[in-house]
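Each structure below is given as structure tokens.
Derivation of every value follows stated rules applied to the coordinates shown; laboratory data play no part. These figures come from a predicted structure and were not determined experimentally. Cβ atoms are built from the backbone, for glycine too; each structure is taken alone.
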Structure 1
Amino acid sequence: MSKESKEDNALVAVVRIRSSIGLRQEAKETLLQLNLSRVNHAVVIDKRSTYVGMLQKAKDALTWGEIDAPTLTRLLKRRGRLAGDKPLTDHYVSKYTKYKTIDKYAEALIALQEELTTLPRLKKVFRLHPPSKGFKRSIKRTVQQKGELGYRGAEINGLLKRMS
């Protein structure tokens, strides 16, 4: 990985909020590469330039922003699933990593000391509920246009709390 500033190296939560109807083929393929096959699915990725380019290609169906440690912990505890649709537990994390709890593991993920792939059989996708009380604005417009699509920065944490 190239030398990038610490600000550029952050974990980003990506949520698919629109279907693929009417999307360009290039955007549909990008969604599949990100493992976002359905609406209300989320993934957590790092902020490499490769991923940023992918997000820009599929921006008409996604929203994303930097995730914080409490939100990542909540996401892992409530929506983290292992193969066989078993929930992620503290016991499983302590068995396969050097961290005793999901909280400590999430902090290490935020600090980029670990990767989600270090846990075997952990599914890459978090299946979320629709946001409680719905989306606040239009899902057909970008955040800059007073909508829900595109880059939203730290506001993604509020959305993820309403969806998990």
Structure 2
Amino acid sequence: MRAAWARRGAPARVPITGERARRAVWGVMAIRTGRAVLQVTERWNQEGFQALLRAIRRWRGWRVVVLLDRGSPHRNRRSRERARRLGIDLRFLPVACPHMNPMESLWRWGKARLLANCAMPIDAAADMFCRGILELPPLERLKTAGVLSDGFWLRRHIMSPNLCRPT
């Protein structure tokens, strides 16, 4: 729940599902094209992250570099080994710097625009969240993620042939 409206002096009605269910939404986006892969798992763990690595390896023929926070599923030895075997470079962002990760801006946008004031089963919410992000046109997805802003920290590398080049 991100926001609720009510008449002045009246309590706001806050719908709740009565469950403590959770889902993890994993995602990556190509910062040159805006193409995205999202995946929903029941838990935020190394198995979920490794499933995402297998899904993005379908981007065959390209050098794949994934920017990550320092969450334990990302740093796990087995996850790093899986990425190495799949030919994926994992690059860890500095601690406490979510603003450097373009996906964080997409997550914030999705929570505020797609899930605010919605009470629905967790699987329906996760599906609606993913559909909303994937239905954005690629250019709009890049704008929402902040990749196209003048201040984006990787801007000079987006046009660099070394960042995302065929292997």
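For which of the structures 1, 2 does the calculation of Cα extents along the principal axes in Å return 45, 39, 26?
Details: 1: 45, 39, 26; 2: 60, 36, 29.
Label of the originating structure: 1.
To which of 1, 2 does the computed value 118 (volume of the Cα convex hull per residue in Å³, for residues 37-92 alone) belong? Kindly include the intermediate steps, with their values, before the conclusion.
Details: 1: 118; 2: 71.
Structure of origin is 1.
Could you figure out which one of 1, 2 the value 1.09 for Rg/Rh (Cα atoms, Kirkwood Rh), for residues 69-148 alone was computed from? It would help to have the intermediate numbers written out before the result.
Values: 1: 1.09; 2: 1.04.
It traces back to 1.
Starting from the value 0.35: which structure in 1, 2 was FRET efficiency 1/(1 + (r/R0)^6) of positions 21 and 77 (r between Cβ atoms, R0 = 30 Å, to 0.05) calculated from? It would help to have the intermediate numbers written out before the result.
Details: 1: 0.35; 2: 0.55.
Among 1, 2, the structure yielding 0.35 for FRET efficiency 1/(1 + (r/R0)^6) of positions 21 and 77 (r between Cβ atoms, R0 = 30 Å, to 0.05) is 1.
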